[in-house]
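Undergrad: Below, each structure is written out as C-alpha cells.
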Structure P
Amino acid sequence: MRKMARLAAGVVVLTSLTACGGGGGAAGDSQSDDKLVFASPFAQGTLDPDLLPLRQMAMYTSPMYDTLTFLSADETVEPMLATEWESGSDDKGPYLDLTLREGLTFDDGTPFTATTVAVNIKRSQELEGSTNAGILAGTTVEELDESRVRLRNEKGVGHLPRLLAGAAGAMISDKAIADNVDLTEAEAGIGAFDLESVQPNRVVYTANEDYWDAEAAAVDTLEITYLADDAKLNAVRSGEVDITILPEKLVSTAEDAGYGVERSYGAENYSFSVNTDVKPFDDPRVREAMNIGIDREAMCEAVLDGACQVNGQLFGSGTQAYDDEAGLGDFEYDVERAKALVKEAGAEGATFDVVTVAGNQAFEQITTVFQAQMKEIGLEAEVKPIAPPQVVSRFTVEKNAPVAFGAIGNAFDPSESLDRYILPTGLYNPGGFSIDAINELAAEALLETDQDKRMALYREISAMAPADGFFIPLMTPETAYVVAEHVEGWQNPWAPSFPSFRGVAG
C-alpha cells in the first residue's frame, strides 16, 4: 500500500493560490475588490454535476460543489473532501480507501459522511441521463466507518484519484438526493461559494462564510458569464471582466486596454474523429490520406496565428500524458502521397459531412481550412456547424455525418479520454476501430496506482496514433488568459475549461 496524499499538503495547495499575482496594466478599475468576474467561452446548460452535457461546464458547478480530490494546475492530485487515500488489493480485487474530512455539514444540515459518498456514486451511476455513469461504471462503495470508504473496481482503481477531482467526485447533500431536488438551477453542495442567481448566460455566487477553508473564497461575489468573443473584447475594453480567454487576434487590443496576458498549452488537443463503418472511410488508405493530407502548420498559422503546437499524438502537448520526444510521428504532411492514396482507393470525389460546434470561431475556421485541404487531395467535405448535442447525435447515433471535429483532453484523467474517443467501445469511435497495443496499455494504466508510472504509460499510448486510424490529431492550442492588473491568485489551469477560483481575488 502507498499513502498518496495528506491533509496538510492539501491545505497548503488549496490556500496558497492567494500568493500568486497575475496580469499587468491598469484595467478594470471599475471593479470592486470584493467581486471577481470571469467571462466564459460557453454558457451553462445545467448546474447539476451529474447532468453536464459538456465536461467543460464543471467550471459552473465547482465553486459550490467540493469534490473528493482536487487536480491542481500542475496535474498533482491533492486532498479536498478526502484528506488522504491509499490503494491496495485483496481477494476481491483492487481497492482505493478514502479518509474523509470530518465535521462538515451541507447547508440543509446534513452531515458529510461515508454514506454521502455512497449515495452520490449511486446517483451518478443510476440517474437518468447521468454524464458520470460511464466514468464510474463498475465502481462500488463500501462504508468502512463514518469517515472512511473503500472504492472497488475490478478493472483497477488507478484512475479514480484524478477522476474524483471532476464532476464525478462532486458531493451533493444526502437529503437533496433523497428528496429528488431539481439541481438544474439550485445547489446542494459544500463549496467555497453559494449560488445566488442563475440566468441563461450568467451565474452569480456569494462567498460561503461557514466554509472549511477560510482562504478559498477571496471575494464576496463570483460571477461567471458567457460572452461571445467580440462581446468579451468590449467587456475587457470597459473593464467589466477580470479574467477571460481571447483568440490570439484580439489579444493585442486587450493589452492596449491594460490587461496582462498569460499564455500556456493545456491538455486540449484539436482533432477529427472518423466513423470507419462509413464508406469511403472503411478503407485505411483513405484515412491515411486524410491524416497526411492536412497541412497542420499552415492551419495553425491561418486560424490561430501560430499560437499552437502541431500534434500527431492522442494527448495535448500541455499535459503530462504527452510524449515530448514523439513529435508528429507518422503524420508528416505529404499531399502527393495523399492524392495517390485517394486515387488508389477509388475515392476521388467522395463527399461527406463534417460536424462541429456552431459558434466556436476557431472550430468553424479549422473545419473550413480542412475542407479546402481535403479538396486538394480529391475529397469533398461539407462543413456543418451545429449545436453540441447534435454533433454527438449525428456522429454517434444517426451516423449520417462520418467526421466530427472537436477537442480531446477535457477530462480529469487520460483514461476518460481513451474511453470516450479511442477504445473500441468509445462514444466517438462508432466504427469500433481497435488498436490492440493501446487497449493493452490502457488496461495496465487502470491497474497502476502510482500516478507517475501511470503518466509514463499514457505517454507511450499518446505516441501510438496510427496514420491509417480513425483519429486525426491536429494541434494543441496555446490559450491566452487575459487578466486584469488587480487580480491576485490566478493560476493558468491544466486545461482552459477547468479554471479554479480558489483564492483568486478580483
Structure Q
Amino acid sequence: MKTTLPLLLLLCTGSVCPAADHSPHSLPRSSPEKQGISSAAILDFIEAADEKIDTMNSFMLVRHGRVVAEGWWSPYDAKSPHTLFSLSKSFTSTAVGLAVADGKLSLDDHVLEFFPEDTPAEPSANLKAMRISDLLRMSAGHQTEVSLGPNETWTKAFLAHPVPHKPGTHFLYNTPATYMLSAIVQKVTGMTVLDYLRPRLFEPLGIENPTWDTSPQGISLGGYGLSVRTEDIARFGQLYLRKGEWNGRRLIPASWVETATARQTSNGSNPKSDWDQGYGYQFWRCRQGLYRGDGAFGQFCIVMPEQDAVVAITSGGRNMQAVMDLVFEKLLPAMQAMPLPADAAAGEKLSRKLAGLTVRPPSGHSTSPLVATVSGKRYVFPSNNRHIEAVALEFKADGATLVVRTSSGESRIACGAGTWKKGNTSFVNGLGGRIVASTQQPVAASGAWTADDTYTVKLCLYQTPFYSSLVFRFNGNQLLLDSEQNVAFGPTTLPQLAGQAGQSE
C-alpha cells in the first residue's frame, strides 16, 4: 500500500516551466487570436492570478481543441505529475461509466450485492436501498462521512456506518462513497480502477505513468490519490467536451458524458457559489452552463461547452472560489465566436509572462553577519511530535543546505538564493506535517536572510499543492523554529520549536 494519507497532511506548492509536452498524443498548439481569444485577455488573467492567488501551480487553456496558453509557476513544470485530490473522483466516475458500457454493472444495482462478506448482520432498510447511482451523486443517505483508518477493512467500515436518510434524498459530499465505487469496479472487473482505465482511457489519451494510491486492501482510493500532469487534465476535459470521442475514436459513451455531467441532485441555492449549482456523477455543475471536476486547494478541470473550451489549473489556495471567479471574470467573456486579428506585441508579452512565472521565493538578503557564527552549527531539539531531533544550516555563496535529523534519518536540502533548487527529501514533516515520510519526495527549496538574525526557508513539494515556510531565528545558543504552510487538512501554523546549540555537523 502506498501511503498517500500522510501526504494529505503535509505541505508544498508551485513552480514554472514553459517546456510543454509535445508527444504524439499532445494537444495541438495555436495562437490565442486564431481561436477567438485575445492574448491581452489571457495576460490579464495570468497577471491577476499571479497577484491575487499566491499559490498558482499551473494553467492551461484549450480552445477549439488547441492549447492557446500554458504556464507553470516554477518549481512546477510540465513534465511533473501533480496530486489531483478530489479531481480523481471524475476519473472514477468514468471507470463506472465504462463498466456499465461493458455490461459489468448497472446504476440500479444495490451496493450490498457486491460485498456479502462485509454486510452487517442486520442491515438497515436504507442501507439495503442504497444503489450505485446514489454513490455517484453523493446521496448515499449518510449524515456524516465515515472515518477510514489504516487498520480496518474500508468497505466493511463504510457499510457499518449509519444511514439515517433514504438514499437519493440527502446530498453529502462523501469521499468514502467514491471509494466504494472504486471497490465495486474492482469487484466486477478484477482490476483496480487504475489498471481498468489504462487501456480504455489513459493510454488512448497519452496519459503516461499515472499513479493512484491504494487502501490497505489494495483498492484504488477512488475519491483522491490520482496523480497526472497538467496537460493530462486538459486532455481529460477535452475528451468530455467532445462527448467521449478522441481523435475519431469513441472512448466513453456519449450518453454517459451527458448523464454524468448533468445536474443529478441539488446541493444548494446560492447563485454566486459554484458549489451550489447542482452535482452530477462525480462532476460539479457551475454557473453559466459550465461543469467541472475539482480537488482540494484548487485542482480544476473546467469544461465550457458553449465556448468550446477547457481550463486546467493546479494550485494551492485556501479560496477555490477566488480561482474560479477569475476564470469567469477574465477568460469567459473574452472568448469570441470568430478568430481575431493577429496581435504579435500582445502575444510576445503573454509569452514572456508565461515563461517567467514563479512561486515567490523568500525575499531578503543572501548573507548576514551571523553566517560565520552559525553556519554548520548543530541545534538539538527536545522530543516533539514532528520527530525533529536536530537542525543545522550550512551557508554558501549560492544559498544554503538545510540539514535535518529526524527519527527516520538525516535529510540534506539544498536551498537556492532567490531561485529554486530541486532535490528529494524524506523531511516532509518539516513542511508542517506531523509524520515522517517513509519514502523520498521531490522538493524544491529557496532561502533568504529576512533579518540579520533570521533565515527563512520555503520548501515546496512541487508534485502537490503544498509549501511550507520555515523561519529559523538565531538567539545566542538557541534556535527558534516557526513553521507555516500555505494550506493543510488542519492547522496551517505549527507550535514553535526551540533548539539548543550542540556540536558542529
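Only the coordinates and a few stated rules stand behind these numbers; no lab work does. The shown structure was predicted, so the numbers you read here are calculated from the model rather than taken from an experiment. Cβ atoms are built from the backbone, for glycine too; each structure is taken alone.
Undergrad: Comparing relative contact order in percent (Cα under 8 Å, 6 or more apart) across structures P, Q, which is largest?
TA: Top value of relative contact order in percent (Cα under 8 Å, 6 or more apart) goes to structure P.
Undergrad: With mean count of other Cβ atoms within 10 Å over residues 336-343 coming out at 18.2, pick the structure among P, Q it was computed from.
TA: Source structure: P.
Undergrad: Once distance in nm of label points 7 Å out along Cα→Cβ at positions 40 and 384 is calculated for every structure in P, Q, which label goes with the largest value?
TA: Q
Undergrad: Of the structures P, Q, report the one carrying the highest value of mean count of other Cβ atoms within 10 Å over residues 128-135.
TA: Largest calculated value belongs to Q.
Undergrad: Then there is this: Comparing structures P, Q by mean count of other Cβ atoms within 10 Å over residues 112-119, which one has the largest value?
TA: P
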